[in-house]
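Enquirer: Each structure below is given as structure tokens.
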Structure 1
């Protein structure tokens, strides 16, 4: 379709972070998505079992939505 893939899938890391946090005994971790485009991020498991995701991005589109 000519659509570039998402280099880092944040939604997947919200599931992977609690799993690996328990396995490794860590709350702060670095992650790398091994896709063709690849991407790095930092994840943090919070006390509420929510996940904070940090990484770099670029602006590819800017606009407004009206409802």
Structure 2
């Protein structure tokens, strides 16, 4: 779901930028689209970090860990 949202925000950003280049929208619309796209990417990355943190916590709770290679 977050991946879809991020992709849609990226597409919207490109579309708005093209409209700006064609003189159809104001630059404030471009800035707003860029901000939305960055927010969606940030949410996607935050979810990925949470997923990895949860995986590590689960492994530790099950008694697992990492040992240095010898």
Structure 3
């Protein structure tokens, strides 16, 4: 059985600096060490490529203090 990765984009209103990016990266790697992340600090967005479901990412980001804005 193979799994495929999905791409998710999140708007993180509380992400504003390099420390935020580091904290989010740490939380992301704890959830899925194989995930890839692309940050746009100016837009306060992160794009995630992962095999984990979207809801797992919402929960991990929220627990790290960077709850995604509602769509």
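Enquirer: Supply the structure label, taken from 1, 2, 3, corresponding to distance in nm of label points 7 Å out along Cα→Cβ at positions 25 and 49 with the calculated value 1.7.
Expert: Numbers: 1: 2.2; 2: 2.8; 3: 1.7.
The structure behind it is 3.
Enquirer: Quick check: 27 is what I get for relative contact order in percent (Cα under 8 Å, 6 or more apart), calculated from one of 1, 2, 3. Which structure matches?
Expert: On the way: 1: 27; 2: 33; 3: 44.
Considering all the candidates, the number was obtained from 1.
Enquirer: By the measure distance in nm of label points 7 Å out along Cα→Cβ at positions 9 and 33, tell me the structure among 1, 2, 3 with the highest figure. Numbers along the way, then the final one.
Expert: Details: 1: 0.8; 2: 1.5; 3: 3.1.
Answer by largest value of distance in nm of label points 7 Å out along Cα→Cβ at positions 9 and 33: 3.
Enquirer: Next up: Which of 1, 2, 3 yields -10500 for helix-only ellipticity at 222 nm (-39500 (n - 2.57) for each DSSP H run of 4 or more, over all residues; to 500), as computed?
Expert: Values: 1: -7500; 2: -28000; 3: -10500.
Answer for the origin of the read-out: 3.
No value in this document is a laboratory result; all are computed from the given coordinates. Everything quoted here is computed from the prediction, not taken from an experiment. Cβ atoms are built from the backbone, for glycine too; each structure is taken alone.
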